[in-house]
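Read through the structures below before going on.
What follows is calculated from the coordinates using simple rules that are stated; it is not laboratory data. These figures come from a predicted structure and were not determined experimentally.
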Structure 1
Amino acid sequence: MDTARFKSLGGRLLTLCVFRELLDDPVIKSVCELLNSSWDGTNTASLYCEFCSRLYKRNGGDIYGCVEQLVFDSENVYVRKIGKNMPPDEAVKKSLERELLILGELCSLDSGELIAAIGCEYELPGFISNSKSGDAGDLPAAYMHRLENIRKYGYGRYSHHPMFTIGEGGEILPVKNPDGIRLEELAEYELQKNQILENTKALLEGRPAANILLTGDAGTGKSSTIKAVANELYPEGLRIIEVRKDQLGFIPGLLDELAENPLCFILFIDDLSFLSDDDDFNGLKAVLEGSVSARSRNVVVYATSNRRHIVRERFEDREGGEVHRNDAMQEMISLSDRFGLHILFSRPDKKTYLSIVAKLCHSAGLDPNSPDIQAEAERFALMRGGRSARLARQFVDSLIAGQG
């Protein structure tokens, strides 16, 4: 079989400019080595098998899926301009269009045709060919669709990861196995859920959105609700970044970085509390001064705390007279007051607790009206110090485990 078509594709791949970083990817590097080889039989067969091996490790052998993800993940100069709502240079635009056609042709590689062209006397492995429709034009069309809707899809690491953390150097890292909890899985607290959901929708729609402080007893679902809202609105262009208390100093830099991103972000701080002389206390006060949305149109801060006043008062803070005490108390509530919206998650009473158990049982296929279940649920909570949504879920999980 004529190998000229494969050699031509291999040569054109080496001319990538906008997507040039793709040439450093192990799978793309191996396919370039294959297509640009001497096609001398045994050596080419070895290069082909190396390519298949790397493709198998990447995603099970799907060439279209591999190339598509690399293209969507690319943080190239063109997509960055689009993300900033700036028109790219005409030369860059023409280069992008040309390169998408080349990469689209790569997506349509057929393992049977490659094996026939190699002409090896041994049986060679195959890979998944044309997993979308076989049309090389699919990739350019898909990419342009994402560019037209960049405020929903994003680009780079944000294109397919919903949740992120902060590395030790302040870098934003994707969570490989994020919590997939959904709002429908959270029973009760409808008012609280709707407040958070509506505030977050306002952010996505470009309307004023408040920073939120969620307070209340442990196990009432504060953190789960934030994550569930993030999952609910992920398709609309929302991402969540968890920031530990000891990483609050990174927030100003994060705001600068995220301000140029077309997506919207929740900076999530879980279990927030300070001592009054904590350096991080003053740092967060500065970040929350006024409204974060005024500084960054696409970022809000959502924090949870088991305390209404998130600065812990020590005994020595009470010393020094009434004036000192009043100053200390004002300092303690000043940080809480910088959140535009306060939402309270109270510990559920018996009726609410059993309602949560009933809804969770129904979702799990258990009889929610069984008197035995209700009695056991109440006993389960009292043995552990009190009722909460978390204990309700733990109780239902124990029922499911017992059935297994």
Structure 2
Amino acid sequence: MTDPPSLPADAEHPNFRWDGAALVLRHLRETALGRLEQMAADPEVDPAALGALAGEVGEVLDGLSRYQRHPCRHIVPRAPVLWSRGSTRVLDYGGAGLPLLIVPSMINRAFVMDLTYGQSRMRWLARNGFRPFLFDWGDPGPREAHYRIADYLEHRLRPAFAAVRRAVDGRSVHLAGYCMGGPIALALAATAPEGVGRMVTLGTPWDFRHFPEHEAFRENRKALEAALMTMAALFGTIPPQVVQSFFAMRDLESGTRKFRRFATGDPMDGAARRFVAIEDWLNDGIGLPLPVTLEAFGEWLVDNALLHGTWDIGGRPLDAGAIGTPVMVVAGTKDSVVSPASALPLAEAVGAARLLRPETGHLGIVLGGRADAEVWTPVHDFLHEADA
């Protein structure tokens, strides 16, 4: 299925795209100045090197400008809303197969699962033997601004799951959790197992010793918490750019490279439009409640509470080993967001019925060209084994 023609921005999608430009430009300035200093100190430097450096800088700026001006926006047919409460909702994508509830991460929009006409995981599932539902966290409002994850579990995910079960006449519902949604889906299965079918975790972090920020955050925990509390006091929630910058800072050079590539070629071909769609999703973040952020950065990342079994999910710790339903763990071998070293210990923790290691990155698990064959077809087969 091909994507429709580009459509202009509407009121729901502002013209300016927050693309980490400040971070990219700062990195570009620092690296360019560093190379200029090296050239100035080298009397034998090739004069052409200066022109090459100027060309590289120009390509990054051209790519950033091209992205800002691009006419494509995320516009796909809206799926019916099955259930909503506060800022949270469940979208129903139809289909006549196995009920499956997808729980995405809290730090990005749920529409990564419904990116474009041609790149919609939800619509692929509806065509391939499932009745898929998408749990959409939404922007935290005044009520959710003080929620811990346990509150979301109790007041949002659990009643949403019950609504899905009613919609499918009480049948068991399979769960799939992507990234941060994985531990939360596991917590649902641990606290309310009735009606939970099989489970799949996709690029889910578990052992945070393998996050590059682990040691630095441990050493500066009080300063980190103070900064987060100040941001929450100023903005109500933690601004999405904070978490986006957290991941962007890991590899700023890749940001300059991707915009250099985007500066060339046909800006309206399939690859360019896919780039824009993914960038728009990456940069359309969600503010996080302060308690959720403190859990993610403090209990998960610093204390490694998931691995140690000490994460509080509402008066009790999450015991992943006690989850009775079969679990498939998907860990991309090229995942730079949640490395295999971080994701793989989950398979042992849950006694995974299946471990899948596709040659994909973090987004590639959902959107990659190999995702249908290497990820979702095995997921399909694993979930359908229950009915075999």
Structure 3
Amino acid sequence: MKKFNTLSREHDPYAALRYPEFRNLVLGNFLFTLALLAQEVALGYELYLITRNPLSLGLIGLIEAVPFISFSLFGGHIADKYSKRKILLRSVGWIIAGSVALQILVREQAHISQTTLLISIYVTIFIIGLCRAFLSPTANSLRAILVPVPLYENASAWGSTSWQVGAIAGPMIAGFSYAWVGFANTLLFVTLMVIASFIFFMQIGEKPVQSDLVQHDVISSIRQGIRFVFKTKIILYSISLDLFSVMFGGVMAILPIYAEDILHVGAQGLGILRASPSIGAVLTLLMLTRFSPMKHAWRNLLMAVTGFGVSILIFAVSPWMGLSVAMLFIGGAFDSVSVVIRATILQVMTPDEMRGRVLAVNGIFLASSNELGAFESGVAARLMGTVPSAVFGGVMTLLIVTWVYFRTGELKHVEVKKGL
């Protein structure tokens, strides 16, 4: 009878949210995302005002990506072997400590050199990247434990929605807060929100470890996860498509330049620009809780990435704030479709005992696309100019999705829920 009730919820748009611990995970992720993206916008704008150098924006992504990529596979191994709750709380706890330390230094910046402030900012970003190497595979693998298998797609949609709502609120709050109350008070808000996320994560109970990794050394464990990804074609191509399309097509890192020097809209305009993709994503994700994109999943994924590339191309050459906001909104809507499809593929196609390691590999691909993509954007903007670099990224995205289309014809017929 319990199984019947669970399955009957599959078409309930709020089905996953009816599980209390999953709700706590979603709320914690929302506040954590809101805090980190608000901090990212505030730090990026402050760095650009201090240095006037696009490369300083790219360095934010690089410095966070290096520890994340270096330790993610180990983090996935740890997530499969030990208590996920403890790993989650300890990771967030260290991020709180880093945020508090940065808060103190910023409030004392009148008494320290500009070089010391810049180093402090980059050290904090490094600590966040290191903690996320353990937090990301843990939180993502925990999601699949908190809801039954038939609700994985619904849980993926709500998990993505919580991230996107945080991605709307964070940048907008950062932009207006920076303009109204200054850099230091914006960082204080960030610290309080991370603490609030910690409280929600504390409400998630201990879960049994489902892995037999006590019989494997770390290297063998990591290799097992990597081999699974590379032999499962639909997983490999879905995360690779995201890697290269976002790495080249992402423009988030150079939005401070667009806001300040091209569209001339300042910190408040930057907050609107940063929030626009997430607004488009949230509205689309709410639709996806009712209308599944998983029928013809591979075709829909390719179409979504194509739409993302076209929107970035138009944004790149837009001289008008309204058109720029609209294209970022549309790009976010297309991206959210690809996020739900990819997340569902990862949850459905991965065995429970290997989920932490497989999601760690996915996390490395995501970090490479987002943080290293931010570094690529900063370098390209410095070498080619801001607008030409964004045009180049949009063109590369369309070329990549075309290449993948011709390489993966057999995936068009894969039914994700039934496996390969």
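With respect to relative contact order in percent (Cα under 8 Å, 6 or more apart), the largest value across structures 1, 2, 3 is given by 3.
Of structures 1, 2, 3, which gives -15500 when helix-only ellipticity at 222 nm (-39500 (n - 2.57) for each DSSP H run of 4 or more, over all residues; to 500) is computed from the coordinates? Label of the source structure: 1.
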